[in-house]
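Below are structures written as structure tokens.
Laboratory data are not the source of any read-out in this text; all were calculated from the coordinates shown. Quick caveat: nothing in here was measured; it's all calculated off a predicted structure. Cβ atoms are built from the backbone, for glycine too; each structure is taken alone.
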Structure 1
Amino acid sequence: MGNRRGVANSLGSLGNAYYRLGDYKKAIDYHQQHLAISKEIGNRQGVANSLGNLGNAYHSLGNYKKAIDYHQQYLAISKEIGNRRGVAVSLNNLGLALQKSGKLVAAENHLRQAITTYEDIRKLLLNKDTWKVSIFEQQARTYRLLQQVLIARKQPQQALVISEQGRTRALVEILYRTRHNKPKQELIPPTLTLTQIQQVANKEKATLVEYFVTLNEIYIWVISPQGKIKFRSVSLPKDISIQQLVKITREKQLNVRGRNSNNPPGKKDSSTNRLKQLHQLLIKPIADLLPKDEQQKVIFIPHQELFLVPFVALQDEKDKYLIEKHTILTAPSIQALSLNPQNKQTAPILPRGKDVLIVGNPTMPKTKVGKKLEPLKQLDGAEEEAKIIAKMLGTKAIIGSQATEPAIVKKMSSAKLIHFATHGLLDGINAIGSPGAITFTPFGKDDGFLTTSEIMEKFGLSSEQKLQADLVVLSACDTGRGDIRGEGVIGLSRAFMASGVPTLVVSLWKVSL
């Protein structure tokens, strides 16, 4: 057909396919052909793309000098044609190649420029939460790489600042708008300084423990209530990845069913105590920095798969659980913690009567969900749980057919304490179209599934009606889980935090019926 642009694009796609297969020399050959035709027809974006792909291929071959040369050309053209994303990507890739070449100062400079460019791009997205969560998937790798460069340069405290910048960016923006009473305006919060991070620990009267996972190491920062910052790094086992270790711990040690399985749990594996293995990796290196007073709070800020770790259940060499030594909480980031509603700290005296919303065992939707596509079963135990708690707090539990979705949503807005004992669902296996849902009784147009998206729309994002609850207990399956992204965990806990709730109690696995 004589379509030269089509020929060029297909050559570039072939180059990318061979790159994915690990055949870098063949990838280079196709990208060179793509480059030649793009130059011939004057396609500047095509030229830039082929130069970037060539840089990546030479990087994978260990030829960092050539990789740097191609990425610099990619950067120059991206600037020339005004492609901000291309500028950010080429700066990131240059930073990586420079790091591998041992040129750490230059690597840091390029990575900081990449972050600045990404920040400019984020500003164009206004208040679009889902867009910001999505775009941060690519941006997060620059923050991760910069941390590694700073650690290599023996600047762990600056690495902590970058670690914080690279977490929960979209959530922090929602909380920041709420703090300033401007839910519908585009406000970009300043990132925390080192001094402000220390002030958060002091204000919370807590020891903060922030983790960051690389391929070979775990970085750990411990910030005491007095503001002292200590850094430790731990080498990961060579025979098992942290992702595999967490997965095996959950499935074999804790008898937890996986996210993509509604089948009964398998047989427990008692041959290796994985909870002790995780304690060795995550707690023992910093045990001397944790408070001796078991009443003093320790707030863990996990990273990636560590969000699935039950820190309370980790065991030391004397078989003592971590919860026996410390008062444990988790948070998605220090900045998110700092933006918790100032006037809503969980009081020592729980609210009672009309200020309390207790729901147990709603009449379940008839919708078929799960791998076996079956309707949800009723939860007699959840009903009993709700009635007992309601009696303790001087109110009446809402159960059965009374627990309709619209009725509960209406009561949620004014309740000071919320306790839901029902089914919790995850997307993917349940086909609910949202990363997490709490189940109530269907009514009218409401299907009975209160999803994260609906919570965000009603009480989070640009909504002026925030939840008033000091404490929300989601006594259901998987309520602390969701999609683990660069932003953090996208699920029910994030939706409730964005809606103004400072403290939640959630679960990390399926609860046995």
Structure 2
Amino acid sequence: MPIIWLAVSALGALGTGSNGLGATMLPTALRETGLLMASVGIISGAMGLVAAWLVTHYDFPLRRLFDWALVLPLAVPTYLAAYAYVEFLDFTGPIQGFIRELTGATTIREYWFPNIKSQWGAMLVFSAVLYPYCYVACRALFLMQSSALSIAARTLGANGARTFFAVVLPVARPALVVGMTLAMMEVVNDLGAVQYFGINSITNVIYSTWINRSDFGGAAQLAVTVVLVIGLLIIAEQKARRNRVYTAQRDSRVPPAREVLGGGRRLLAFGFCAVLFLIGFGIPAGELLYLSVRLYHAPTLQLMWQALLPTLILGAIGALVTVALGLTAARLSEKQGATSGLIRIATLGYAIPGTVLALGLLQPLGQADLWFNRMTMALFDWRPGLILSGSMAALIYVYAIRFLAVSHSTLDAAMKKRGRAMLDASRALGASRLRTLFGVDLPTLSPAILSAGMLVFVEIVKELPATLLLRPMGVETLATLVYSRANVGLFAQAALPALCIVLVGTFPVILASWAGDRRKV
């Protein structure tokens, strides 16, 4: 519905003077967005691929710790990482403070330091917190992949570097492309970080066209353009790897062999993983913790508690609804034919930026409220007001669209692994469908349901663009509180709620990673 509504609005705005596709900032927005997407995809892909290769094929100090710790940057939203890095690398931060102590300088004119609020700064921050998408995907593939190909290459005389580029990299292509695609989708979806860095991304231009210029038609034209580009990228990638086989399955009872590194290679592997963890989680979380302690005051804590309850309520209800829909979709996708294809289309909502979904939902939900109020006035002489567009229902709706793919993929994989033998046995023994559902089906899927629920909950807690645009009047979540304070330079008031978002997301990320490991081995 939101995409259809946007398409109709975009077509209707043609020839009306809407400044959408003809916006003067559009070429700049497309160029800067494309550059940021490509650079973040390449950098995060390289970091995630190398890290996954190291922890699955080699043994070095703290490898077991890095195995799960390298996933933790997923708990840090991109906009929080942007705020933390600016504070860390700014004039008043510890790095420039140390340089001034070392050189005796007192002003920025007396020494040179790069400006973090720039395109390169955005590349650094986005890549630092988004590489886990590539790391998790490549690590899962390596754990399931037979080591026979690599052993054969080494037996035939190829060294480690040649084996990596000639065998490992081509084999890892599907997982690498998936991870890079997810990272690039997060770049397109982001609003807070690109605004803070001063980047004219396409999402930022859509937001400005809609909110600042009140040009819904022009914003709809830009939004449809984004959706078409994303759709073409997905179709092109799927066609590129159609009918190709990349995996050679290993015996799941035998763990992949790991080579014990020694000397300089041992230190390099340890140093690489340590730097990834530091830039992705250590610096943002450490800076937020430091600022929360140093700049603590009671009003900040009160603001956080006021925003925490709506955040938890939205996260809990959104996770419950999305997991229920994901379970239903996974059950329906077992049937071949049109139903399975429609489910695949429905799960593409994760690739659509939250700003685009909010833009496509606001008007139809407002129209539905108008029709409902007219009906109640005609029947009961009573006007209930805004039920959909002015309540949390709109947010739950957009969360379900955005994160259905997260719950569906988790539950669909669990259902395929379990099979239908137990369900068929229960029905054969005379149990009703309802008793089979609650006695066999749901209990056997409970780990996957819990994992999917936690992942969706974390995504909702971190989500900013749609929440910022569709939240009811007077409702503040942790994400919108951090955005509103940091955008006006009051980061002291944003540090504590920002740290709370990171802490809320850390435990589920660790637990989901652990549950994924249990399913793989």
Completion exercise
If FRET efficiency 1/(1 + (r/R0)^6) of positions 93 and 293 (r between Cβ atoms, R0 = 35 Å, to 0.05) is calculated for 1, 2, the one returning 1.00 is structure 2
Fill in the blank from the handout: When mean count of other Cβ atoms within 10 Å over residues 29-36 is calculated for structures 1, 2, the one with the largest value is 1
Problem - For relative contact order in percent (Cα under 8 Å, 6 or more apart) computed as 10, the structure of 1, 2 it came from - result: 1
Problem - Structure responsible for 2.3, with distance in nm of label points 7 Å out along Cα→Cβ at positions 277 and 413 calculated and labels 1, 2 on offer - result: 2
Fill in the blank from the handout: Re Cα extents along the principal axes in Å: value 78, 58, 52 computed from one entry in 1, 2; matching entry is structure 1
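A value of -23000 was derived for helix-only ellipticity at 222 nm (-39500 (n - 2.57) for each DSSP H run of 4 or more, over all residues; to 500); which structure in 1, 2 was it taken from?
Details: 1: -13500; 2: -23000.
The value was obtained from structure 2.
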